[in-house]
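Presented below are the structures under discussion, each in the form of structure tokens.
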Structure 1
């Protein structure tokens, strides 16, 4: 199907908005009237502005993933969700959030220390040491 420039722009905006809100690209594209996955990938390859917006949407998706964790915990506490199923879901959400925003949600702690280091040589002599 051929799309007009206005339709393409609307689809691109809608895709980025859906992803930033926590939907996956595939979930969004399953809706009626949406373009196919390969079409979206072609748009991404050809449009640097869409690439940048899509990348920002993926970063925002990490925040949505982190928010979903709180919802899952609430459902477990209310007895509406099996704790083991919740654990699997939470682990997956933590992993995806950590990959999308490693500085914010990643497991690796990255410390950057700036300053001077002074090294001194200390000579220790024991009683009875001969020179």
Structure 2
């Protein structure tokens, strides 16, 4: 039974990530459309703030000493922190930006009908969100 619950949780996590990614794509397409309507401003902000997926963000105290080493082949990077730290992946950051939320009508377009019942309630954007 535990295995079934774990698989349901994993499915929910994947559905949340799917909604967040689709919302990110939609937001980026809207930004690109606006840039094409006003080319003068597009040159200024085209690459500003652009982050490529996948990524991780590391959070720690400003007083933490961080040692960083890279392997010769540049395939591995090693970090040593002098204090506790947190690691957040792209899915976590997209959720913190509330990109996993959408009105129910949009969720129905993003997720197959047979999987809608597995989507966590937190994904449905209420009118006050």
Structure 3
């Protein structure tokens, strides 16, 4: 059964899979693909949203910042990092900080799978080009 968008209806798909005894393998396919391509996830969070970003294993903090926006990479100052597992275990950012698990890392930090990162950056406006013909 297809929805109007052309994608399988989840309930119908699940029913058909159960009927023939074939559980979905989507999670395994995605996980295997990420592992094979050496991709990892990291997260950013604000007051009203959490985002998951994908990048290659071994990417340093400025490169991860550049995935979000090139200005973040260009003006990179540092990356404040906590692990998702630490946040899950501690229950809050305050507790993570209290246990000394919230770290400030520089340009050489290699982002790890499951990091929650707050990037600090500063981008100044480029100097305006001087018109060579001005004043002539």
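No value in this document is a laboratory result; all are computed from the given coordinates. Since the model is a prediction, treat every value here as computed from it, not as a measurement.
Which structure, out of 1, 2, 3, was helix-only ellipticity at 222 nm (-39500 (n - 2.57) for each DSSP H run of 4 or more, over all residues; to 500) calculated from, if the result is -14500?
It must be structure 2, since only it matches.
Ranked by relative contact order in percent (Cα under 8 Å, 6 or more apart), structures 1, 2, 3 are led by 2, which has the greatest value.
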